[in-house]
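What follows are several structures.
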Structure P
Amino acid sequence: MAIRPILPYPHAGLSDVCAPVTVFDAQLNDLVTDLTDTMRAAPGVGITAAHIGVKHRVFVLELTPGTVLTYVNPEIIRRSAVTMRHVEGSVSMPGFTDEVERPAEVELRFQDVSGKEHRQTAEGFHAVCIQHEIDQLDGIFWLKRLSKLKRDRLVKKWEKSRKP
């Protein structure tokens, strides 16, 4: 439908906690379509409604080209004790990445665009992406998962890159 503008880091909207979706209608379907189009144009493998300034608990992932996974009102109900490190970044901070440590497996509960509830276990990169996007829905930008030293260094580089 439409490619929407992405909020750039450090936009205040990226720190907002998103509200649960309560209405499952054509507007929600349109939002998911816009998220998918915007994610692909960015480009990225995931995007939340918060990235485009919409405060709803919705995100999409495209880990395999052509297969879009939609998560509405996602909630992690179990995290593995085993962790893994993976390079992360954000469509709100394109071109800037660093390694983040997260649980290697998660179990989550979520709804689809029709409101039907699902449970899913995800591992590896899929688990990392789910945790990353749920963090964003909770107002936790991925940089907050870095050490202060790494975060400060990356923010300084980002700010320098944004100056005319």
Structure Q
Amino acid sequence: MTDDCAQCGFSYDLGLAPSAASLAGEYAARFAEVLLRAGRATLTRRPAPEVWAPLEYACHVRDVLLVQRERVLAALREDTPVATPMGRDERVEHEGYALQDPADVARQLTDAAALFANVLDRLSPAHWERTLVYSYPEPTERSVAWVAVHTLHELRHHLLDAGRPTATGAGA
């Protein structure tokens, strides 16, 4: 993965890792605002068939937070575990993202951010350096600090996607 996201401008600065818990909560709260403010028709409208609707992005981010939490916990329990792909594209249909209640997703998203933050808040300096094999975009050994920063990227990037009527791509 590159140091910067060409689409959203996010920079992979591992110095952000210690603040990832609070930033994840802030991004989740902003996502929840979008879900609670917009009407269902707006939240479920895809700008193009291959581009997710805002509600689908919110469900994806909720699931990313939960999956990343489990990946961090696995890295604390095991030596260099392999992070199984989350099946991001399949989840849209399998979990019925577009059919979910926006208010429920808003609550679940903030809860998922709190659960993720709870794990990060308890990490010692040595824990940040623990590693796992991250599968996306290709299998690479990554630190827990990188996982935390990558999760922030997912939140920020998809918050921008959800607010963009001409978003491109169905999930980074």
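Comparing structures P, Q by relative contact order in percent (Cα under 8 Å, 6 or more apart), which one has the largest value?
That would be structure Q.
When helix-only ellipticity at 222 nm (-39500 (n - 2.57) for each DSSP H run of 4 or more, over all residues; to 500) is computed for each of P, Q, which one produces -18000?
The correct label is Q.
Can you spot which of P, Q the value 21.2 was calculated from, given it is mean count of other Cβ atoms within 10 Å over residues 64-71?
Only one of P, Q returns 21.2 for mean count of other Cβ atoms within 10 Å over residues 64-71, namely Q.
Any read-out appearing in this document is the output of simple, stated calculations on the displayed coordinates, not a laboratory observation. Here the structure is a predicted model, which is why all the values come from computation and not from measurement. Cβ atoms are built from the backbone, for glycine too; each structure is taken alone.
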